[in-house]
Structures are given as structure tokens and as C-alpha cells.
Structure I
Amino acid sequence: MQVRGFALAAFCALWACDDGGGEDPPVREDFGTVDEGMGGAGGAGGEGGGGETETRLRLSYIKAFTPPNAPARQDLVVYDFTDREAFNLTADGGVDCNSKTCLLNGDMTWVGWMERADNGGFSLWVAPVDVKRKLVKAAEKRRVDDGVNAFDFTTSEGTNLIIYTRGQAIGTERTIEVLVEPVAGADAACPLDDTPERCQQFVGTINADGGFRVTPFGSLIIVIKTTLSTMTLDFFNVKNGANQTLYTFGEQGGTGSQFSGRLPVALSPDATYLAVFTRNDFIWRAQTLQAIPSPPPPRGKDLFETETNQDGDCRRQMPYNFNEVRFNPVFSADGGFFYFLAKGDCTKSAGESNRDDYDIMRFDRDLSADPVNITNNIRASHWSNHDIGDFALDPAGERLAFTASRPNNAASRSIWIINPADGTYDCSEGTKQHSDLNGDPRCEYIYDDAQGATVSFRDLRFHQVEVPR
């Protein structure tokens, strides 16, 4: 509670909370009320019924399974750390995880997926999830929209929301729309002036290189707009429809920029700053930006050269001996630091290894020191030099999960879990313990030993779920 109180105080100092006491949600003068946290009532899938519940930590992921001489399939699977077992949410059909994307919302009460449509595009569907019986209510599925490119979930005032992009940017005049609406569908009485989050809202437009991000404060959506030489970050408030430009990286009128809406961008859990990674002038930079109107210039730290500038590659020493940042930053619960995944080919280019370099790094919020290497992969032609794919941090900051190839089976992947404080591997499952080149134990946490099959995992997400007793 002390950490939470400090975070809320910092939030109020920057976003102008009202004077109504600790139980009121934070208020910002030009954005209005902002939700605190990602909770929510759970919608149609919660099945809570107001009875006793218990909090469960769960990990969701996509499992891709290719058996010998049979079609491949992809399923949305959830691992429960209390029961120590995994359950497949999509094995019974009704949810298509094979076409493009399947995701669960924060409290695991809704699932969304994209199905290929007759016109070659994708239709977005959602269905409620029964968190106690561990199944999708496929009979209650709803088609949200057609021509969808990407989507994600958030909440506002206890209403579960889905954010998505629609359309195709062709030529200079066409743009992609960003929309948000209740997962269960808009209120029949819409439009509603007092509770717009119960209706579909137009968030804005982006070009093909733009994007959006959800935030820990569900009312706020980050919209990323790009030009040939700039990247602009906007905040859209679901509660009142306000849209405000926060900051523009780059210079208008320039050319040759490498800005993109796919660059790593995220808002800290206390909503006081953003962590933004940019790649411009052939240099990767980590930057922290205050989440206030007209903020001062961001703090920054140069990381490493990009591999598009071959003359500059791999000239910096560890911990900067990489040339790419992957995925969005992942924050600690108090927002004090954030993690990112670095990739490079420096040791491969130097002939020291036949594998690309991957490590999960951690920065303090003020970028006052060099990043800390959390995984410290061995630079060698060995399976323990992990080729890390996805990674996720649990809400308590005690588990960091990532995907990487299995020992002596580069075609398949496992999920590994480490303690981010010291990098030790979680061997509590008691099986599949291996030794790295230094003789230290490394344990596969989730894996599949199916004979002759190729198995991989991706899209890791931790969830804290209220499950009826």
C-alpha cells in the first residue's frame, strides 16, 4: 500500500487530482477522470455473481503445434500457477487462433480473435470466457467489425473495452481508423454524453506506419502518428473523447526517418512518464517522457547502432553490444524501472557464435545508469545462449517468463521462468532441468515432448484473475 500511495501521489501531482480523498479516481484538468488500474467488472464472462472469489495468477500464451504428417494448429492456452496446470481455451472450436491473432483481456473474461474474411481481410470477433469452468462461451460470440488490422483490450469505469484499427491506407489520402467500444457491444441508447465509454468512439486516424497502445490507466489510449520524418504521441481519453498531442519526435519536413508506430512505446503504471525507444539517424535511443501537457524534452540515452548502418554496427561494448530493440517496454509495478529485449548479431558477425544475441535488459526510470542485463546469455554456439522470443513480467515482479528454443531441439520452443532480481531459473516444477555451459541449472517451465512434433509458444501475458470459489 505504501508503494501504491506514492504512485498515486506522483500521479496527482502531474495530472491534477481532485480533493476528494484517496478513494476517488485521479482527475486531470484537460482529460477528465482517469481510471486507476486495469480491473473491471468482468463483463458477461466473469460469472462472479457477487460470491466469494480468490485471486489467481495465470499466464496465457499461443501454442503452435505441428504434428508429423498432420495439419498445424494454434491454440490459446492458460497456465494456472495455483493448480500448476495448463488448460486449452480453444481446443473445442468456435475460436479461430489459426488465421492471425488470439488475445485474452486483462481479467480473462473475454477472448478476441481475427478470422479471415471472404474478401481477403480479417473480421474481428469476441466471446465471453467462464474463468471458473475454464471455457469460452463460443455460442455467445459477437462480430465486432470487418477489415480489422489489429486489436487489444482495456477497461474504463468497469466496462471492458476493445480497441482496434480498421481499413487500409492506400496512396497519400487514405488513412486507417482507430476505434474503441465495449467488448459486449455498444449501449442501445448510444450516443451517451455522460458515459461515452459505453458507446463506440472514433479515436483518430493513422497511416500505415502508425499505431496505438493501451495503458495501465484504461481510460487513456496512446495514438502514434508518423510522417516521413516524425513520430507524434497523442493521448485519447475514452471517458470524455478528449484528444491531446503530447510530444513529437523528429523534425517536420525531414526525410529518411526510421520512425514507426511499431517502435516500443509504453506508459508507466503510475501514469507519470512514458518509455519510448526510437531508431533515427541509425541510432537506437531509450527516452523517458513526462506524461503531462507540453512536457520538457525527454531524457535520453544512446543504445547502439542499427544493423542498417553496417559501418557502425557492434562498435560499442556490453551492455550495448546489440543493434535492435524488440517489443514494448515492460514496467515494474511501481513504475520505477522498465525492461526491454535487445537483439543483435555482434558475436555471430565476429565469428564467436553461430547464434544471434538476445538479452532482457532493465533501465531505471531516469536513465541515470547503464541498463542492467537480466538474462546474461552465454555468448556461445550452445542452446543456453537463448534465442529469446516473447517475454512478460508478472504483476508482483517476481517472475519473468520468456520463450526460447529447447535444448538440442532448435525447431521447438519452451517457456522459461526466471527471478528478475538475480536471474535464477524457476525449477519448482521439478522436471526438465538442464545445465548450461557453466554448469548452472536452467529449467524448462512449460514444454511439450510430443513425439516428432514441432511445438512453439508466443504472445505471453500474465493475468491476475478473480476466480469464484
Structure II
Amino acid sequence: MDNLSNYTSRQQLGIEVFNDAQCAMIHQAILEVLKEVGVDVYNDKALEILKKGGAFVDGRRVRFPAAMVEKALKSAPSQVTLYSQDMESKMILGGKRFYYGPGPTVINTMDPYTGERKIPSYDDTCRAVKVMDALPNIDYLMDFGTIDGVETQVLDVYCFKAMMENSPKPILHWAYNRENVEAMIAMGVKVRGSLEELQKLPFFSLYSEPITPLVHENEGLDVMMTMAEHGLPAVYTSAAQAGMTAPVTLAGTMVVELAESLSGLVVNQLIREGAPYIMGGVCTCVDMATMQITYGSPEFNLLQGGLSKMSQYYNLPVFTTAGCSDSKCLDQQHGIDMATSVLMSALYGGNLIHDVGYMESGLLTSLEALVVADELIGQTKRIIRGIEVTEESLAVDVIKSVGPGGNFLAERQTFEKFKTEWWLPKLFSRSVYTNWEASGKPELKDLASAKVKKILETHEPKKLADDVVRECDNILKDLIAKY
């Protein structure tokens, strides 16, 4: 369902980091960089396509006439839709619609039973996906950690299979190379029945990255190009770090970030005009005292806002970041970081918002943090929805009926409307002190831990058909045999 439905009676809330004149300045700076500096491309097929398409190619260095970039922006679709496997939900990416999900490729996870900080296993991914499936405000799946204990060359496909088999929600994933992408597409075809049906009703997108600053490496381009060749949605996401791999100025970071996104878009559209493409980035800045990237700084949030505004200026869907923290545990700092970034990302109008539930600047995942973030996202959705103003909601007749000195508790409107007018927490405590004391004085982390365990012990996601599971197993076995 569209979470920003256009109610004529409701004013949606929002914030814009740039005005249109500033967007135009940033765009002109990007065009100048792409024309005069260019990018290095380490994929021979991409080099050939770019040269044929009109780019200036000198060895690995590629420079772009402005017209090439503008043409790609015009041909790319302004909206990309990802569906659930069971077709019961969809995410319409574009404009200011926002959807939240976790993140991928983290090297540590927090065990929900022991509290141990450990390398994730295949079972940890399956367990995490089960929690994602149960949380109503987690809209899509990511693997939540780079797993150990499987064949390294195909661990990306193992994670994809774990997500497919443990939740019908849409999937955002990654891949090592063309062969592994093709294996995942083959699995997707088994679910949908044909490539044509998968193209019409995609339930997954794969992301890949350039190397900042201004380098497109071989495998990252291959992943994106393979998705384009098959007419499937690709996310190409820069990860510029202000002060290290990008200028220390936030506007300069935007220029580097978007130069990589738009040069990737040119390749994507030359492969297949009109191919679904989601621009994006994990824009961060580097703390000069620790040399650590920041996931909780005000600059981090501003960069996501700048990226969101530029995507709206380009009329392209965008991949951004929120719901994460620099904290090493589920403490007050983590809650503040998550709450700030979740709210700001929605106000900015980011579309595909990821890394929810991350700690330690993207080095640690936590299911308890994911549960808390789900609550924060629900609260944020209510804020963004704003206040509805209609004849009914103004309630003049009810006010007249109750009159001075009365109360509205027993009114039918109160009974009929409070569940839709108000956001009701499922995790946060609003109980009186004596009841809270009687229940053992649980803190938020205790409540989150209890909820995670309840989900793991009682929730049963929809499962893939047995024949599809067997066919996907065979695809994975055949891929392993190639290595």
C-alpha cells in the first residue's frame, strides 16, 4: 500500500535540504566533473558500450558529454515497483514514498539468546528473516550479515535462498558476480514461472557499488549490467565518505556521489533503455578523531536528505540509509541515533531506506535493535501522516453534544476513531509506575529481547512451495559445481 496516499484534507509533512536552484547548481557541477574529470571503468564490456554510445574513452578513463547523461535521465523510469512473492503487498519506489528495511554484509551479529558478538551463520540469517517477516514496519528483506560456514564463492546465493524461503516480503540483495546473479534470477523465475512474469512482477532487486572516488570496478558493473540485460531492477549505490573518499564539504560529497550514480545510470540505460534503476548511496562522513565513518552524526542525516532531494529533482527512485547508530550496544545513544535518522529519512522522502538495526557504524547487527526500530518506524509513519481536517474530524457536532464540563470518553466517535487516529505502541511502555514495577521494571532492551524471542519461538512465515525449494536447491548445487 502507498504510505503517502494523497488526501486532499491532509497536509503531508516534509523537509527539503536543497531548493531547486541549488539542485541545478549541483547537477551542473556533476556534469562538469563527468565531462572534464570522468571516471575509471574496469569492465571491458562497459567500456565498449560507452564508447559506442558516444563517451570519450581513453584507456580506462571515460568522460561523458552532458547530452549522454541527460538522455539516460530521460529514459530511466521514474517509478520502480517491487512486489512480495505472494503478491499481497508491493513497494512503489519513487517520489516521496518511503519503505524501511535492514541491511546486508555485516561481519558481526548479536546473538539474541546469549548476547554474544559473533560472525553470522546461515541459521542466523534464517532467524533474522523470520523476525523481519513478523515486523509490520519492516517492508523488505536484506541478509543482515555476511554468513560463515558455507562455500564462500556462493554465500550470496545462500543468503538469497534463506530470504526467499523464510518470508514472502520483497528482497534487496547483493551478488559477487554475473554467474551468481544469473543463479538468483533463475531462482526468481522458478517462483514466478517465467522471466517475463519476473520482469512484470519483480520481487527482488540486486545492488552493487562503484569504488569511491569515481571508479567503476568490474564485478560491480557486471552485477548491475546483468540485471539490466534481464530487465530487472538494479540498485547502484555509491558510498562516498566525506573527508576521505569525497570532499570534506557536504555539497562536494554530493557531487562525487551523484557523479558515480549518474555515470552508472548511463551504462544501465545503454544496456537496455528504460531498464528499472534505483540510484542511491550510503553517504557518510569520517570522524577525524577516530577515522571511523559516522552513522549517527547530523551530517550523516543531512547527506541522506541531500541524496533524497536530488533523486526527486532527477525523478528517480533512491536508496538511502537510516535506523542505525555508531553505538556498540542497545543504549540511549543507539535509541537517539535511530529515532533521529528514521524520522528525518521519512521527512526527506527517501524511498528504499536500509541499514535499520545496525550498530557500531555498520559493523554489527542486532535483532533487538530491529524490533525497536520497527516501533520507531510506526511512530514516524503516524507523524508523517499529519492531521486530517474534514467535517467529521473537526467534530463540531460531538463538541456540541458533550458541551462545557463534559467528557468525550463515552462518545461513539471516540470508540470508532481512536485506533485509526492515534498510534498505539506494541513495544514501548505506557503503563503506570505500579504496574511497571510489578512486572519487574523492564527497560526497553528487555522488552525488545522478549519480543525477539517470542517471534522466534511462535511466528510461522509463509513458506515457498516444496517443488520450488527443490528446484532452487538444484540451481545452487549446479552453481557450486562450477566453482
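No value in this document is a laboratory result; all are computed from the given coordinates. Because the structure is predicted, anything quoted here is derived from the model rather than measured. Cβ atoms are built from the backbone, for glycine too; each structure is taken alone.
If you rank structures I, II by mean count of other Cβ atoms within 10 Å over residues 225-232, which sits at the top with the largest value?
Working: I: 19.0; II: 21.8.
Biggest value here belongs to II.
Each of the structures I, II was assessed by distance in nm of label points 7 Å out along Cα→Cβ at positions 201 and 385; the largest value belongs to I. Given that Cα extents along the principal axes in Å, derived from a single structure, equals 81, 53, 50, which label among I, II identifies that structure? Computing Cα extents along the principal axes in Å on every structure in I, II gives 81, 53, 50 only for II. Among candidates I, II, the computation of helix-only ellipticity at 222 nm (-39500 (n - 2.57) for each DSSP H run of 4 or more, over all residues; to 500) that gave -15000 used structure II. Comparing distance in nm of label points 7 Å out along Cα→Cβ at positions 161 and 233 across structures I, II, the highest figure comes from II. A value of 0.65 for FRET efficiency 1/(1 + (r/R0)^6) of positions 409 and 457 (r between Cβ atoms, R0 = 41 Å, to 0.05), calculated from one of I, II, originates in structure II.
Here P(r) over Cα pairs in 10 Å bins from 0, in percent, for residues 193-280 alone was calculated and came to 19, 46, 24, 9, 2; which of the structures I, II was it taken from? Structure of origin is II.
Thinking of I, II, which structure, once relative contact order in percent (Cα under 8 Å, 6 or more apart) is computed, gives back 13? This figure was derived from I.
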